[in-house]
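Each structure below is given as C-alpha cells.
Just so you know, all these numbers are worked out from the coordinates, no wet-lab data involved. Small disclaimer: the values here were computed from a predicted structure and weren't measured. Cβ atoms are built from the backbone, for glycine too; each structure is taken alone.
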Structure 1
Amino acid sequence: MTTDILCLVSHHSVGGAQNVAVRLTSAFRERGYRAELGFLFQENANWNCGIKDRFIIAERKPKTLTEWWHFFTRCRAECAMRAPLVAIGFHPLANIIGALMVGKSGRFISSQAWPATEQSRGTERVENLLCRTPLIYRNIAVSGFVASTFAHRGKAYARKTEIIYNDPPTLPVIEDDKPACQKKLGITTGVPVLGCIGRLHEQKNFQLAIRTLPYVPSAHLFIAGDGTQEAMLRALAVKRGVDARVHFLGPLVGADVSRFYRAVDWLLMPSLYEGHPLVMLEAMASGAPVISHDVPVMREAGADAALYCSSEPINWAETLANLDEPRRQEMIAKGKARAAHFAQTSMVDEYLRMMSLPAYKQEAL
C-alpha cells in the first residue's frame with residue numbers, strides 16, 4: 001500500500017528533531033493519513049520513540065565505500081517499497097537521502113532544525129545543490145534565525161523556504177503544588193532553586209550555569225537529563241567548589257517534567273545555540289520563568305517574556321541578585337502569554353499546507 005507521508009530522520013536517538021518527527025507522524029495518522037517514520041541509522045537502541053512500526057535502515061553509519069553502497073541500495077529499496085506521495089527529511093543527511101530517493105517520484109520537503117554553521121561542509125554542498133533542483137519541492141526552517149543562516153544559498157533556496165515553528169509538546173497536567181513537586185523530585189534546598197533540563201551535551205552549555213553558582217552562594221542548581229557531559233559537569237562542580245549545590249536528577253519524563261518546571265524558581269537556558277527553543281516555551285507554558293543566554297534565536301522565541309544574560313557568569317549572578325518575587329510573577333505571566341502566542345498556530349496544519357495536503361485525509365488528497 002502506498003504511503004501518504006514518510007518522515008525520514010538521520011539518527012534513531014533522543015533529540016529535538018526526532019521528537020518533532022515522532023509527533024508529526026502520530027498527528028498525521030490521527031488525521032487519517034498513512035504516515036510512516038523511518039531512521040537512517042541506529043544510534044540509541046534503548047530509546048523508545050513510541051511508534052512501534054518505525055523502521056531503521058542500518059544498524060550504524062557506514063564507514064567504507066562498500067558499506068555506503070549497500071546502505072544506499074537499502075535506502076532505495078525501503079523508499080521504493082513505501083512509494084510515499086510526500087516525504088519530509090529531518091537532519092541534513094536525511095534531506096539528501098530523501099531528495100535522491102523520493103524527489104523524482106513524489107514531493108520531497110527538506111527541513112532545517114539547526115543553523116548552517118552546525119552542518120558539515122560535505123552535506124552543506126550536496127544539500128545546497130539539490131535544493132536548486134526539482135528533487136527538493138520545498139524547505140522548512142524552524143525559526144527565522146535558522147533561515148537567516150542559510151542566506152548564502154541564494155534566491156532559489158529562499159523562494160522554497162518557509163518558517164514553521166515547532167509546537168512545544170503538551171505536558172501532563174498535575175495537581176501537585178510547588179512544595180509537593182519539590183518533595184517528589186528530591187529538591188529540598190536552595191534560595192533560589194535553579195533548574196536546567198535537557199541533554200548533557202556541549203550545545204546545552206550547562207557548564208555556564210555551574211560557573212555562575214560561586215557568585216550566588218545560597219542557590220542550588222538541579223540538572224535534569226543525561227548525556228555524554230555528565231562526568232565533565234560533575235568534575236567542574238567539584239573544581240568550582242559547588243558540588244554540594246549541584247544536583248543531577250537524571251532524565252525526567254511525563255508528569256515529572258511538569259513537576260520539575262513547577263518546582264524551580266528559575267529555569268536557566270545557557271544554550272550556545274538552538275534551532276527553536278522548545279524547552280523555553282515548554283517551561284513558559286508550565287509557569288516556570290526563564291533566564292536565557294542572549295543569542296538571537298532565544299530572543300526570537302522569548303521576546304520580552306524571558307531575561308537574557310551574556311556568556312559571563314557574573315552577569316547571570318547579577319541578574320539573579322536583582323530579582324524578587326513580584327518580578328518572578330511578572331515573568332511567569334509574560335511567559336504564559338508568549339507560549340500561548342506560539343500555540344495559536346498548529347504545526348501539523350502548517351506542515352500539511354506546506355505539503356499541499358488537506359487538514360484531514362477524508363477531504364481528499
Structure 2
Amino acid sequence: MLKNLIANMALLTAYLFVVTQLFRNRPVDIRASNRRKLLFGTLSGGFGIVLMSYSLVLDELTRLDLRYLAVMVAAQYGGLTAALPAGLIVALGRVLFFGGFNHASITGSVSIIIFGAVAGMAAERIASLWPRWTIFLLSFSVISSAGMLYSFGMRSLEYLPIYLGVGISGGYFTAYLVSHLNRSTATLMKLKDASVKDFLTGLNNRRSFNTAYQAALTRVYAQERPLSLLLLDIDHFKQINDTYGHGAGDAVLAQFGRMLSGMMRSQDTISRIGGEEFSIILPDCPHERALEIAERIRQAAESYVYRLPNGNRLTATVSVGAASFPDTPAGELLSEADAALYEAKRLGRNRVCSSKQLKERK
C-alpha cells in the first residue's frame with residue numbers, strides 16, 4: 001500500500017506541474033472560458049484513470065485509490081464545468097477498465113459523479129483555498145464512506161479508516177502543492193507583466209512598444225495596409241514636477257494613461273516610451289483619420305482636470321506628432337513622427353503636427 005501511495009503522490013505532483021506548464025500563459029480558473037475549463041476537466045478525468053492503475057486491490061471487484069484527488073484538482077481550477085466532466089470520465093474509466101459492470105463499480109461511479117458535482121459547486125462559492133479544500137475533503141469523507149458502507153456493509157469498516165486517512169492526507173498534500181504552484185504562477189505573471197508594462201501607468205513600456213512596432217511594420221510590408229503612429233508629450237511636465245513634486249507628476253502620468261486607454265480602440269497599442277512621452281500605434285488607420293484622433297486626444301487633454309495627491313487640481317496640455325504609411329515610408333514612421341512632435345512643441349505646444357504637413361511646408 002505504501003508503494004502505491006508514494007506512486008500516487010509522485011504522479012499527482014507531476015500532473016500538477018505539467019498542467020501548470022500547459023496553461024502557464026493563460027492559467028485556468030473559475031473565470032476562464034467554458035472551453036478551457038472543459039479541457040482541464042477532461043485532462044483531470046484522464047489523470048484520475050491513471051491514478052486508478054495504482055489502486056490498492058482488496059478483491060477482484062474492489063479497489064481503493066486516490067481518484068477523488070483528480071476531481072478535486074479539476075474543481076479547484078475549473079469549478080463545476082471542469083469537476084463534473086472529470087467525475088464522469090473517472091466513472092466511465094472505472095467501469096470500462098477496472099472490473100466492468102458490477103455492484104462495486106456502479107456504486108463507485110455514482111459516488112465520484114456526485115462528488116464532482118458537490119466539489120464543483122463548492123469551488124464556485126468558496127474563494128479561499130484552504131476552506132475550499134476542507135469542504136472538498138469533508139465531502140469526500142461523507143460520499144466515499146456512504147458508498148463503501150452501501151457496497152460492503154460493516155466489512156468496509158476494516159478499510160475505511162485507512163482509506164479516509166490516506167485520502168485526507170493526500171488531499172491536504174495536494175492543496176499545499178496547489179497553493180505553492182498558484183503563488184509561483186502569480187509571481188511569474190507579475191514578473192512577466194513588469195517586463196512589458198510600465199509600472200506607473202499600466203501601459204506598455206518601451207520594450208513592449210519596440211516589439212509591437214516591429215510587428216506592425218512586418219504586417220505593413222506583407223499586406224500594404226495603412227499604419228499610423230502618434231507620439232505625444234505632456235507640455236511643461238518638468239514645471240509640474242518642480243512646482244508640485246514628483247508625486248504630482250506621477251499622478252498626472254497615471255491619469256493621462258487612463259484617459260488614453262479609455263479613448264482608443266482595442267487593436268491600438270498605447271505605450272509610455274519615456275518620461276512624459278507616449279506613443280500610439282494605429283493599425284489600419286490612414287493619415288486623415290490619425291489626425292482626427294490626435295486632435296481629439298489634444299482637446300480631451302486640454303480640458304482634463306488632474307487630481308493631485310495633496311488635493312490640488314491642475315490642467316495640462318499635450319503636443320502630438322503624427323506619421324502615417326503610405327504617406328511616409330514604413331521604416332521612417334518613428335523618426336518622422338518624432339520630427340513632427342518636435343515641430344509641434346517648437347510652434348508653441350498644445351497642437352498636432354504631422355510629417356505630411358512638414359513635407360508640405362518644405
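Listing for the model above:
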item: Ranking 1, 2 by distance in nm of label points 7 Å out along Cα→Cβ at positions 67 and 339, the structure that comes out highest; result: 2
item: Structure responsible for 62, 22, 15, with semi-axes √(5λ) of the Cα gyration tensor in Å calculated and labels 1, 2 on offer; result: 2
item: For distance in nm of label points 7 Å out along Cα→Cβ at positions 139 and 187 computed as 4.0, the structure of 1, 2 it came from; result: 1
item: Structure responsible for 2.4, with distance in nm of label points 7 Å out along Cα→Cβ at positions 179 and 331 calculated and labels 1, 2 on offer; result: 1
item: Value -22500, calculated as helix-only ellipticity at 222 nm (-39500 (n - 2.57) for each DSSP H run of 4 or more, over all residues; to 500), assigned to which of 1, 2; result: 2
